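Next up: some structures, all given as structure tokens.
Derivation of every value follows stated rules applied to the coordinates shown; laboratory data play no part. For clarity, every value in this text was computed on a predicted model and none was experimentally measured. Cβ atoms are built from the backbone, for glycine too; each structure is taken alone.
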Structure P
Amino acid sequence: MIDISEVVKRTGLAASTIRYYEQIGLIHSPGRHGLKRIFKSNVIEQLDLIKLGQNAGFSLDEISQMFSNSGQAMIDRNKLKDQANKIDEQIRKLTAMRDGLLHAANCPASSHLECPRFQKLLRVNRRLSTEST
């Protein structure tokens, strides 16, 4: 068993974040030692999985579905593949945006609005804006 201060130290998460995760059921504390919450040592791995899921773009609600009631990871491989595909699409869009911006920065046209590649960037941006709303 480790107390919350040790969890904070080992994960870099704020104690308030750890308490919030406990409050919403992502992690569980079996009790207290004095005034401090204590956790099983596998909470570090659970918190690492939560951070990984967030970095991959999963919501906390989606992440909560990746754990059993006992806290064991039950990760749906199809959800991972779907999320990887979404990330690939984001990479494709961001790459097009980056390339367009670099071209616009170096474009020899007298006005960016006269540049066909800049016009394409504007269309890509319009499409990205409508997809995210």
Structure Q
Amino acid sequence: MAEIQASSTGLSGEYFVAAELLRRGYSVGITMGNAKAIDILAEKTGKQFVIQVKAIYKKKNVGWPMMKDKVDENMYYVFVNLNGDTMGTPEYFIAFGHEVKELIKQYKTRGILDLSSINKDGFKNNWNKIQ
């Protein structure tokens, strides 16, 4: 099995999330380019969903860098741990923007959403949030 390139982490995460949504009956569009505000547009039964995907390559990264003031409370967030170090299956954590904002540890010049703070039943593989 080929190893995921660490430099492709973001795009890999988006494709994995798109595949999971397609598997669940959503129509999916991935936006392309750097520095975009929306990663995935999804639709199911006439409802549209705007999704931001954040991916890390391996658990050793311990979390996703994010600034509280950049979180859109009206957006869905899917956090992906690609498990690139073990080549295991990706892990998904689904959250509403307002939940993300509460969980971020904000420091003066950086912020982080710790894997330990979102690795809970209400988030892990909770695809039902997007409906």
Structure R
Amino acid sequence: MKMFEYLDRFLADADHKAIYVLALICVAMIIDFLSGSIAAKINPDMLFLSKVGINGILRKVASMVLLMFFIPLAPLIPGGAGVGLIYVLYVGYLLMELKSILENYKKMGIGTELFEDFLKNIKDHKEEK
């Protein structure tokens, strides 16, 4: 219970939520890179190349820089919509990272159907609105 109370403090308002989701994206990127490396190492159908890993790291660093770049731009968007737009962008990017992690797990032979159904339901619910 204490852990949820601690995490609740980071979700006090929309500003904090955006930073919280950005931190989740960082964690998801690390998990994605590690799971992709493991999948390439153990899967005989995939080549384990350091060049591919380096390119992946560079893409993730560039993505993080771009995502952080939008933080100081948010106040420039009128009507307070900037923070909301950043939040939507971050949640979409987080879902994309989660999908990539699930793909890596699938390549390792780990069943991901439950999580794929969960992400599909989120996507379908978003499209209904």
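Using the calculated result 12, 46, 36, 6, 0 for P(r) over Cα pairs in 10 Å bins from 0, in percent, pick out the matching structure from P, Q, R.
Checking each candidate, the match is Q.
Among the shown structures P, Q, R, from which was the value 0.6 of distance in nm of label points 7 Å out along Cα→Cβ at positions 44 and 76 calculated?
For distance in nm of label points 7 Å out along Cα→Cβ at positions 44 and 76, the value 0.6 is produced by structure Q.
Using distance in nm of label points 7 Å out along Cα→Cβ at positions 28 and 108 for the comparison, can you identify which of P, Q, R gives the largest number?
Max of distance in nm of label points 7 Å out along Cα→Cβ at positions 28 and 108: P.
Can you say which of P, Q, R returns 3.0 when distance in nm of label points 7 Å out along Cα→Cβ at positions 36 and 60 is computed?
Checking each candidate, the match is Q.
Determine which structure produced the value 1.44 for Cα Rg over 2.2 N^0.38 Å, for residues 52-91 alone, calculated from the coordinates; the candidates are P, Q, R.
Answer by label: R.
Comparing relative contact order in percent (Cα under 8 Å, 6 or more apart) across P, Q, R, which is largest?
R
One of P, Q, R was used to compute helix-only ellipticity at 222 nm (-39500 (n - 2.57) for each DSSP H run of 4 or more, over all residues; to 500), and the answer was -19500. Which one was it?
P
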